[in-house]
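The structures come next, written out as structure tokens.
Every number in this text was worked out from the coordinates using simple rules, so none of it is lab data. Treat the numbers as computed from the prediction; the structure is a model and nothing was measured. Cβ atoms are built from the backbone, for glycine too; each structure is taken alone.
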Structure I
Amino acid sequence: MPRSVHQLRTSRRDTVPVLVHEASAGPVVAITANIHGDEATGVAVVQELDRWLAERLLKGAVVLYPSLNPAGLSNRTRVLPPDGADLNRLFPGHRDGSESERHAASIWKDLAARRVGLVIDLHADSARSIPYAIVDRALARGRGAKLAPMLEKYAAASGLTVLREYPDDQYVRYSLDRSLAGAMVNRGAVPAITVEAGPRRWISAPAVAAAADAVRGVLGCLGLVDFPGVRHPTRVDGGPWRRAPAPRARVGGIFRERLEPGARFDKGDVLGSLVDLSGAQLDEIVAPGEGVVISWAEVTWVDAGAVPGTVGLLEA
């Protein structure tokens, strides 16, 4: 299949490589990665897909962005140097704004020019996480208000545990409507999902395989490739699950998990405990409702008021 390589110049510092696979007429899907510079899994996933698509693309086009934040990758930081902004809270950007806003605007413009019909944005959570797919909120006041069923369909095709984003008020308060996926849905009326897989700061082969199969499943759902979809062994059905922080610690201490990522729980179940150096229990982290453990933070000590991980809660 025809493959071309382009260079997207986004700012004074960064040039973003763009790898394009094209077949016959059909949907255009963009796979974006490494918008947070310390989340490296997606870089390897895009490289894997680049090799695989060369022989497997049946129709349409797949546009691969190995890193939307090369400076953050080389600096081993989540944000975009030099102004330290979270790029994933700035879309669609501003061509006359800060360097980070101009960077975001250049990416947005490139995606729009390619008439992308779906964006799959690749992220990473922690080493103590199951892989999962996130469905952004299609806000009632957004241009993509009617996209929710389509987003659920594509997320399910990933074969991963599916989480809906935070409730609408929190979603907007955390500026997730200005994440790349959130802005695509609510400002661009373009379907977008997020795949979270693997640790942040190194490339894990199982995480790469899980995320690559998730993307293949979505491409197969669209008919771009012949791929039946793979159910990941950690997938938790039921729900629908809503992304939520685990209950905050009321005291500082050493965190000892009781349930592993992927485990189901009921309201009142103990998810973990906080102990002192002698092992004496100081507090318990108790489930606020029915749900599933998604991830635990890569920390040993948890401060009072801090969140030790992420859960999926049953959404009413």
Structure II
Amino acid sequence: MEILLKLLMFVGGILLLYYGADYLVRGAANIARILGIKPIIVGLTVVAFGTSMPEFLVGLQAALRGENDIAIGNVVGSNIANIALILGLSAVISPLVINYKSIKKELTFLLIGSLIFCVSIFRGTNLAIGLFFILIMIVFIAYLILHPGETPIKEELPESDNSIFKNIVFIILGGIGLVFGSRFLIDSAVFFARIFKVSEIVIGMTIVAIGTSLPELAASVVASVKKESDISIGNIIGSNIFNMFFVIGGVSLIKNIEVNKLIYSFEIPIMLLLTVLLFPMIAKSNGLKRTSGVIFLIIYIGFSFYLFWR
């Protein structure tokens, strides 16, 4: 009976995170538009931060409860899932076409940022690292706002609604959904990790990571079906950067995170390898072909199997 209850909590947690982020983004973006803020700024701040809130709140809940493996595992696992699972699936559905030159700077930022992230968290995180990560995030957003024509990273705005009351209700409901969703997800994830004698870092890297990546999965797959390749790829680049610097940076401002050195033997190298692979794959065919998508999916399946086997 308890297993069924925790399973329902897990599914409910994911749904609350998904719809909570959607409602929060919808309400906040519309209020920003009512206040006359430019659409690109709304997209790159309100919408981008809103879609990263599931990862942030799951990481915060985990860190506050001392479940550091889930906090870090969720971010590293989400970044791996974003490239190998989400981009892989999107490319299999419809080959992604994008000019390599138009995305080279963002890919370079992602690679350098990933290296900085991996080196910085080696001994764990603290307030100083949190501030450093937030500074990097601010620099990245400033670059995107100042060079809107050069970047393929797009955050699609929700349908316009000028009712302030309705949008405030959306924000409140979204916030409540995110708080309870993250709590349900962490509670059930820790329970299943102990029941099945699987380490919490494996749960964080796989099940929790996929759960919190649902907004990115939905956005990228829909964009792929609509043949909007720049949104699919740009969405993942932006999401991975936000995961590292907004999520871990923001959590570190509130609570130090201890990092399990075990992730440097396998998970961190896989995350960096996938990031590096994006360069030749996109450069060779100006996008991602179905064969590239299949390769990414095989890597993700192998990665997941190895984690549970280990």
Structure III
Amino acid sequence: MIRTENLTRKFGKVVAVENLTLDVRKGEVFGFIGPNGAGKTTTVRMLCCLIAPTEGTAFIGDNEINRDPDSLNIRQMVGLLPESPGLYERLSPYRNLDFFAQLYGVPRNKREERIKDLLQMLNMWKKRDEPVGTFSKGMKQKIAIARALVHDPEILFLDEPTSGLDPRAAKTVRDFLSDLRREGRTIFLNTHNLAEAERLCDRVALVNTKLVAVGSPMELKRRYWKRTTQVQLKAISPSILSAVEALPFAKNVRTQDSKLLVDVGNPEEDNSMLAQTILAAGGKIQFISEMERTLEDVYLKLIGGGS
């Protein structure tokens, strides 16, 4: 659905995006993750044909961003939620959405139905006639998301959709994105919220001007972190340590307070033998589980300097 080929953008001597090559599949939620200044917003602006690349190209469906006739098609195919919503604050939510739907050429009968559906899904229908300028940031963000969807685009680009929202508003937005995901809509999500990306995204790309890594959150965790079993014991004796270290599958055996940490290749098979060995050595197990790694762990390891 989205394909970039050595996509590059420079601003003078500053390289914002360098040789970005990746594919986003139709119907997936794709997370685009990186620090400030990593080129995330610049990439989205190129893909939406708001700025031109310095080098390389990209395709949205069969349309190329570097071709003028195709760029008009792309603008019809995509919906964009920018980092700053930029709504007309004297207008109501309904009139904001109606104005942008007209710009996209949505027929009047479809506009009315589409606007009502979107505002109801975002719990904003009762406030449809109130001035947007009186709304909270979270309420404005909901209207901006509805605006990006008012012409029923195939692809939705979201730049930090829950940034600065209170927990309730952020949950409403996440639930709405989950509904869009079930519809099979392609969503390209720029976010600093790693827990949110891990929950919503089928795959993610970690970027820092260049592409660092790409894969599903689970794939990335398995690729960059060994699977570790943690065993909570009443006490850890030298005999327990020796017995565990002697196991052929046990790697990097270490302790953390009263926990025994062991890297294993296949916890589903190895944990049973590990538990038996500890019990035979006189250990009293309080619980045993796999240490849960997160997308944040991957990010810190690859970009943020985590160990």
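Before moving on, here are some points about what is shown:
- With respect to Cα Rg over 2.2 N^0.38 Å, the largest value across structures I, II, III is given by III.
- A value of 0.25 for FRET efficiency 1/(1 + (r/R0)^6) of positions 165 and 237 (r between Cβ atoms, R0 = 30 Å, to 0.05), calculated from one of I, II, III, originates in structure II.
- Test item: helix-only ellipticity at 222 nm (-39500 (n - 2.57) for each DSSP H run of 4 or more, over all residues; to 500) calculated as -7500, pick one of I, II, III: I
- Winner on FRET efficiency 1/(1 + (r/R0)^6) of positions 5 and 101 (r between Cβ atoms, R0 = 30 Å, to 0.05) once structures I, II, III are ranked, highest first: I
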